[in-house]
Every structure is written in C-alpha cells, then in structure tokens.
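Each structure below appears as structure tokens.
Just so it is clear, none of the values below were taken in a lab; they were calculated from the coordinates. A quick note: this is a predicted structure, and the numbers were derived from the prediction, not measured. Cβ atoms are built from the backbone, for glycine too; each structure is taken alone.
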Structure 1
Amino acid sequence: MSTAPFKRVAVRQPSPEELEAIRRDSLTLEAATPEEILAWAVEKYFPKLTMATAFGPEGCLILSMIAKIEPRIYVFNLDTGYQFRETLELRDRIAEKYGLEVDLQRPELSVAQFEAANSGPIYERDPDRCCFQRRVVVLRRVLKDFDVWMSAIRRDQNSNRADTPIVGWDKKFGLLKISPLANWTKKDVWSRITSEGIPYNPLHDRGYLSVGCRPCTVAVMAGEDERAGRWSGTAKTECGLHVQDD
C-alpha cells in the first residue's frame, strides 16, 4: 500500500446546468424539515443514496429518521481501528432500537499493520496523513458506488462548515452531497434527541462534545467550541471528509 499522504484522484465534474439545478434544489429545501429533505432525497436518488456516520448526535438523529422513511439506505461507519469502545457499542444500541445495521468500512491495513508500516502511531506526528489514509481513502472507496451521500454536519459547528448547503456538489469526491441538518442548531438536535429518546454516545455526558478517534479526542472545558476536543493542541479541526479541495 502506498503511504503517499494526499494523492489526488480524478473525480467527475458537473456541468454548469447541473450546478444551477443543485443550487435551486438547495435553496428550495432551506425551509424544509430534515425529514422532508430526507424523503426528497430518497424519492429522487434511492438506491444510489448512502450515508456515512460517526455516530455523533446529529448522525444518530438522522438514523432515527432513516428508520422511519427508508431503512434500506446503505449506512456505513469509517472504522479507523481507533474508535472508542462507547462508539462501537452505540452502533449496537442503534441496531437494537431501529433495526438498522450500520456497516463498518475499514482501511486496507489493520492498525497493527499500519503502525508497523509507519514506524509507530502516525497520528502522533502527522494526524492529517493518518486521517487521510484511515478515513478519506476509505470513504472514496465506498462512494464510487453511489451518486449521492448524506452527512450530518451543521453550519454552526465551526467556521469551516458555516456555508454548508442543504444540497451541494462535493468536489473532493465527485458526487452530490446532502446535509439534512445543515441549518439546524446544536439545541435543535439535542431537543429532538431528548424528546424522542434517541440513543447517543455516553461520552457526551462526560465532556466529549465531539467524538472522533480515541487518541485524538479529549473532553472540553465549559464554554469551549464543541470541536475543541478534536486534535487538541494543534491547528487541525477537520478530518478531511468535509473540507473541499481547491
């Protein structure tokens, strides 16, 4: 396996007409509920529609909606091998409550093989490369079989996500991307989770406002940004899945 960290891959480019249609769809859906957005996506794109989830609060909320609207949507998790035990246990709780089996998509190399090939844990010295090889490469492999993927990101999570459209073209992966919760707030999400008893990661109750891989996630202090615990002490704020290439 090549260890080149950021190899560029040719992806499909949409026509100007496609981009305009996508823009119009996104604007129309700004006033829609997440359930209406999901139903629209299913009607228009299923079965070439998929969702990636890290089992964050937003992802769990969308999974509860998928269970009601179209449980046959293929949903997967990027299992880096470094996830918290609580995250993987949440996957089982989701399956028990909603009957949704979230597939675990893993990198080509196990953690042991990966660290042996890189003279130890690469996340300690080059987290961007670790994320690229354990997450981005795997996501690209999965998405090649689909026309549309859904994410659970919100605009108010950080400045990198502030302009997220409901429907947009993903330049990095070369397909359509739908974010049903883009214009929801953290309060909106937790209000629904609480009212409907949606399962969530117990780490959130212990100060982990955003949960990623175990070695690169810490609890945050009161008043800190909700993603401050990801790659704490570095300038890194994203794993690369939701950052568009120039």
Structure 2
Amino acid sequence: MFNISLKKIFKYKIRRFTESKYDSSIDSNFEFVKDLREKGFYKRKSFYKDNVLAQNIINDYDNISKDFLSEKANTLFTKEGRYNYRIYITEKFNKSLLLEYANQKIFFENFEQYFGLKPHVRFISIWLDYPTKNEEEKNSQLFHRDYDDVFLVKTFLCLTNINENNGPFQFMPTSHIDPWKKNINFYLKKNKIVNMTANKGDLYMADTNGFHKGKKLLSGFRVLLNVHYASDNPMAEPPIQIVN
C-alpha cells in the first residue's frame, strides 16, 4: 500500500509539473476556479436560470413519466453488484443536447484555467439513485479518491431537490491538494465534511482527486446529470462511449 501511494504521488507531481501551465493570479477572473483551487469544490445555486441548455435538460427530465421512474426504481430491489443503488437513465435524454451542454464555453474556459491545459469531456451520464434494503454503505457511498486522471473535475446538475435524506454529495475540503500524500484519517480528524444539499437546477462540482462520496439514501430518490472533465491522457481506460 505504501509503495502504491508513493507511485501515485510521484505520477501526480510529475504530470502536474510537466503538463500544467497556468497563472493562478488570474483565477478570480474565472467563476469556478478560485474555489476549486483552494477548497476543491464549487457550487452555483440556480445555475439553470441563466443557462438555456440546463433548462432544456430539466424540461426533458420533467417530461419523463413517473411510471418509468418507479419501474426503474423497482429493479433496484433485485439488482446485485457494486452499484445496486443506481440506474442510468441517460437513454431518456437527447444525446446532442447533453453533448452541447457539456461542451459549453463556461466549462471549458474554467477548467482550462484550473487544469493548466485543455480539458476534454470524458463521460456524460444521468443517474437515478434510490434507497436499497442493504443498510451498509458501499463503493461510491464510502469516502474515496478517483484515479481517472491527475486533471479531473466532475460536475453535477441537479434534476431533483437533494436533501440530507436522499443522497447528498459529500466532500472533504482541501483533500484534493497533494492527493495520495495524506490518508483519510488526517481529514477525518479535521471533522470538516461538506454536504452538497441542493435545489433542482443547482450545479456543483469537485476535483475528485479529493476524498468524496455520495451519502447513502434513506428515503426518496435523486437524479443527477454527471459530466466528467479530464485531460486527453487520462490514467484510467477511456469509456466505450462518452454519453452513457
């Protein structure tokens, strides 16, 4: 474990040094970047109000029948595997609209400044998460770091309201700084965990090199549009298709 951590730290620092070129003195000129750089996360309330593409995606969600959502949710009670609390419903949305949303100038300008290199859309998906009978947290419901890439931001557009009971995203501030150097106990002692409760139409994002998880759902359900941004040389294998 120690050797694996050393390798990750070495790879992270080498790639940051050789590939990333940015001027942090202008971070404040970019809406998302200062918070991402300092805290590891950012939240914009009511993002949809001045973003037509986000509005259209929410409209698409509102047009999905409740019977379809209930039918999908019922499959989770018999589903097995690592992510038995999650169903992908991306198929119900317009693929071209999702790609247009993910490739907006606001995202690319901010993430190019944050990464210090040109970002790429790695993955787009829409999650429907429900409570399960299993009381134990598992997989993405446990604090973890992502290893997809050294340069990584995940954004989440909320298609439902999210409260303490239906699975808010949780993040440990500053844990994205020099990741793999400190273990989770260091941050747990600080007792600083941010709960991303949100309203429908809010946007939040995080550098998921930092410790994060989705809190286990106790009631209700949540629906999120999840877009991953990374470099053109990710450490993990690329997905078979971008929209999934």
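What to note about this one:
- Origin of the derived value 1.00 (FRET efficiency 1/(1 + (r/R0)^6) of positions 51 and 67 (r between Cβ atoms, R0 = 35 Å, to 0.05); candidates 1, 2): 1
- Structures 1, 2, by distance in nm of label points 7 Å out along Cα→Cβ at positions 35 and 187: label with the highest value: 1
- Among candidates 1, 2, the computation of relative contact order in percent (Cα under 8 Å, 6 or more apart) that gave 24 used structure 1.
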